[in-house]
Structure 1
Amino acid sequence: MDIQEQLKSDIQQAIQALFNTTVDDVVLQPTKKEFEGLYTFVTFSLTKALRQAPAQIGQAIGSWLTENSTIVSGFNVVQGFLNISIADAAWLNVLNDIATNPSFGNLAAKNQSVMVEFSSPNTNKPLHLGHLRNNFLGDSVSRILKANGYDVVKACIVNDRGVHICKSMLAYKMFGNNETPESAGMKGDHLIGKYYVLFDKAYKAQIEELVGQGTPKEEAEKKAPLMLEVQQMLRLWEQGDPETVALWSQLNAWVYEGFDATYRTIGVSFDKTYYESNTYILGKEIVEEGLQKGIFYRKDDSSVWIDLTEEGLDQKLVLRSDGTSVYMTQDLGTTDLKYEDFHTNRQIWVVGNEQDYHFKVLFAIMRRLGRSYADGLYHLSYGMVDLPTGKMKSREGTVVDADDLIQETTEAAASAADEAAKGKLDEFSETEKTALFRMLGLGALKYYLLKVDSQKRMQFNPAESVDLHGNTGPYIQYVHARIQSVLRKAADTGVSVEGQVSVEQLDEIEQQLIFLLSQYPQRVQEAGDDYAPSYIAQYAYDLSKTFNQFYDKLSILKETDSAKLHARLVLAKSVGETIRKAMGLLGIDVPEKM
């Protein structure tokens, strides 16, 4: 039973019966906490047509609803705001529907497909905090879109070639002494990241030396011997030099093993992985197509450009004068390739907001080229993540690696849980403790990064993320564990949570909790429409907080009235299952006990 839709229909009938007027769209909003009621209908928009005061209109509609609607139990009017209370019987119907619907919250199939591309790491360094926000956001959006009824393809493009990769390769060739992940006792991605930092230090020393000899800094950056060697190494790689390609293959293989281990830890996977080494030459045929259509133009130096000033953009290079690709060339080809592979209705790129302009240009070019899928291209832009210590820089070694951060957050979660448990964790085996602490640590990390609007730049505070009080992942995980504990104790005493709920009267907090439960499908839809995991995070917190208020106010297991006991257990079970589903959309597991 959808109370909101039923109430909208009843209000439309009331307006028709009272004023002989049709209203196509009735908008309801939650009633403010200081007033009685759960839904509010604003009447100001009707005053002109009905030629009555807003409060008078509200009074008339409220009276009609209480006399004629099967779900309205009362109302109050505050100026032009009609606050409506819902009958207990209606809420019980809602609870029974939710409790008996295992697919509650999953919307009907859309028969449309969406590709979500995220992660996009470079093979010269391990995943770091910024990558975590990207991965968590892309994974959660994929889950939310699936719950909205879309067929979802999760894709990743690995940046495995280019100048940055050659910097790590050259440093390893110079300083590596055949070091391996095994001999170093390091994950492969961490090992190669070490050499990326070593290159930067040596390169900066050469620049400093040249500047000291009187060379301007900008010229020194280009003429430093290490930079010249890197450029030569890239040329050798592109020419297929066996020694260079063998080194590239070995170092990348180590990095991929490291990436895979991190992805397994954070619970992220992909349906398709593309590699820049296979796609960087794509797009040249598209450039030729654009030249023939007059969409691109060639300058005197033979470079190819497009003029997008009509779209409020600029002139953009799509092919260098020597015929080599730029990033845009590659992206043109890869976008076509992804569509050819999957024919999705939408392609979404989860990429930081520093690339906003790039994607505006890419989408504008695809529209100019007349691609049938162009209107389905979307850049899910997100803000950077800082630490309390400031901005991170990979080449200077000031980045917090994802693996280290996960470990730190897990340890902090373990400490917080141990302190809060006050000895209750003694019944856990060491294996169970390890699994619980990892679940809490990852939950803290994911929730903290996803609860913030993705477009906002944010600061991550590990200690704050694991707090068992307030708007955090562990707080919500704890509420779920509390509910499971109640259900286990009920089962141990032979009390069933099966069957229809039937009580004469609900407490106000029970009404509020059922109301929140009923909002879940709507929140899932809104999160899918706006690609906003933060909506789900806020919902999970609100539901958990309201359950705790219910738990503190009303007895569950000590309730002597069997009908009330049964109703509260069914309500608790439904809340627990909905918390699990909501947190699942964020990629977060919830514990059975804690």
Structure 2
Amino acid sequence: MALTTAPNQTISDPASTEAVSDLLDAKIIIGGTALAETAFTKTLLEVSGFSNIQTTTSLDGLMQLMRQGIANDICDIDLLILDKDMPDLNLQDLRLVMDQFDEWRLIPIICLCKESQWDHAQVLTDLGHGVTSMLYHPLTAESLPPAIMTALAVKRERDISYRQQLDLEDELANLKVMEARLQFSVSHDDLTGLANRRRLEQALELSLTQVRNFMSTSALFYIDLDSFKVLNDAEGHEAGDTLLVQVANSLRRYFRVNDTLVRIGSDEFAVLVDNTDKKMAIQQAEGLRNLFDGYSFEHHGHHYHLSASIGIKLIQRQDATTVGEVLSHANQACYTAKKRGRNRVHLYSPEDREMHTLRHSVEWAPRIRAALKEENFLLEFQPIFALDSGAITHYECLIRMRGDGGVVYYPKEFIPVAEAMGLIHQIDFWVVAKAFDLLCGMPDSISFAVNLSGNVFLDENLYRLIQQKLKETEIDPERIVFEITETSAISNFEQTKRMVTNLRSLGCRFALDDFGAGFNSYSYLKHFPVDILKIDGGFITDLDNDPVDQLLVKSMIDIAHSLGKKTVAEFVERESTLNLLKGYGVDFVQGYLVGKPQSIIPDKD
């Protein structure tokens, strides 16, 4: 049996009753030539309380018992008592065999000798061959049990010490494994096993040194999977992770072993290739793009086509720069590839206009936030002339932004940035609230046309805001005309139609701006609930010189009237244009001929 101690007992503690009982239950093998002597020794031990004893009279029998004592790499033999005169027994050879196996190595051996006198040479020989102790015949009840108990107690301490040593070795091994994993995780991505950004930065430092000193060329590929978010949202993160692992394995097969493969972000990868040139880099990137373009991912019966936008940054001596700039340029090249249609390769150039646009957005975003916070937006009003009454009763509200030093910025400078940065809804809500407040203090004959972005109609807060302002100001809702462009209405047709219907139920009117710019204008007009059509200015600016525009504009006016809708012609700048429009029966005109945008609405028109 294997010997153990109580949980709170140390090796040096006095032996407890339980520990003594464990020693008496220890497994002992007695080996001797004479059956009578072996039986006597066994009986002597049994009388002393030992209960688990086996005997043998040959070396083969001894080895068989020892082998039978091993189960699951654990040996339950606690002590060997061997007669020195056993046939074929050589203690030195036996110990050498036992020392080769961890299961036998700690088993003590008591040697029984015939001689009754002390033999110094024999003691040195036997103890040197692994004998724990020596006893001499004749054995007595006074000498044998104490010697056995001592040998078993030593065995118990050996087992405990050995077990502690194994535990310590296991702990050290686990610590080494943890350290190795930690070191790996510091420089590698957990999901794909590719290197991470930190490892890439280290590799780029070496590449820059090589480029500067050996006039070589390296290339950094920045890879962004197109429409990965669609798959991730539709199928879940598990499917997305599976795809990313497959992409990582594809990159491993495509590139060389000494190329640095990196996962930069969620669906972004980078590959650093040393000792290349511009032509080779572009060819390699195109090959990779083709590889992804022909890749199909299947998940639960759904098939997804995969493509990638790839940006290339060449690292050359003449423009060798910092690690941060190399990464930034590669990312910018990838961004340009995506902006130019995705599924393409683009080599970084400082002249890329997409980056100028992006920088413009980065510069303008904090200005817009500050303007919203500090109330630096203002409205100007452009008159809309009614041909039937010959009066101006409508004004289109046009937003402006006030900058430092009193500079006024026009919508084309900040509205695209606001849309890209998610700030357009805040501007829309400001315009709506401001228009209601201003209209509240004006004569009942004045109406406002308010421009709104397309996506704001997907926000339920718009309805609540307008409902609240109508209640607060108590103005006639027909004095408010909300304008939405045709392209915005078409992009989210059903949701926009639902919001327009709800707002019209409050009494507000709607105008479809830039009508005619889309290819499906008439189809959508049939089903879209608006009151006014504003004909796209592109048909008006050269109306008196373009017969095709004349036909189109006349047909737009006729169809609008047949559907019970009013019409507005924008960009009217000449009397000749105005005369044509009068002949076509247009209801309202707007443009510099009628009036430019102004900060104050005059008391009388």
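From 1, 2, which structure was helix-only ellipticity at 222 nm (-39500 (n - 2.57) for each DSSP H run of 4 or more, over all residues; to 500) = -15500 calculated on?
2
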Query raised in the report: Which of 1, 2 yields 5.0 for distance in nm of label points 7 Å out along Cα→Cβ at positions 71 and 327, as computed?
Result: 1
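Quick one: FRET efficiency 1/(1 + (r/R0)^6) of positions 431 and 535 (r between Cβ atoms, R0 = 25 Å, to 0.05) came out at 0.60 when computed from one of 1, 2, so which one is it?
Source structure: 2.
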Query raised in the report: In terms of FRET efficiency 1/(1 + (r/R0)^6) of positions 271 and 407 (r between Cβ atoms, R0 = 35 Å, to 0.05), which of structures 1, 2 is highest?
Result: 1
Query raised in the report: When P(r) over Cα pairs in 10 Å bins from 0, in percent, for residues 215-382 alone is calculated, the result is 8, 27, 33, 25, 7, 0; to which of the structures 1, 2 does this value belong?
Result: 1
Requested in this report: Name the one structure among 1, 2 that P(r) over Cα pairs in 10 Å bins from 0, in percent of 3, 14, 20, 22, 17, 12, 8, 4, 1, 0 was derived from.
Outcome: 1
Query raised in the report: Comparing relative contact order in percent (Cα under 8 Å, 6 or more apart) across structures 1, 2, which is largest?
Result: 1
Query raised in the report: Comparing structures 1, 2 by percent of Cα pairs over 30 Å apart, for residues 111-462 alone, which one has the largest value?
Result: 2
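Laboratory data are not the source of any read-out in this text; all were calculated from the coordinates shown. This one's a predicted model, so the numbers in the text were calculated from it and none came from an experiment. Cβ atoms are built from the backbone, for glycine too; each structure is taken alone.
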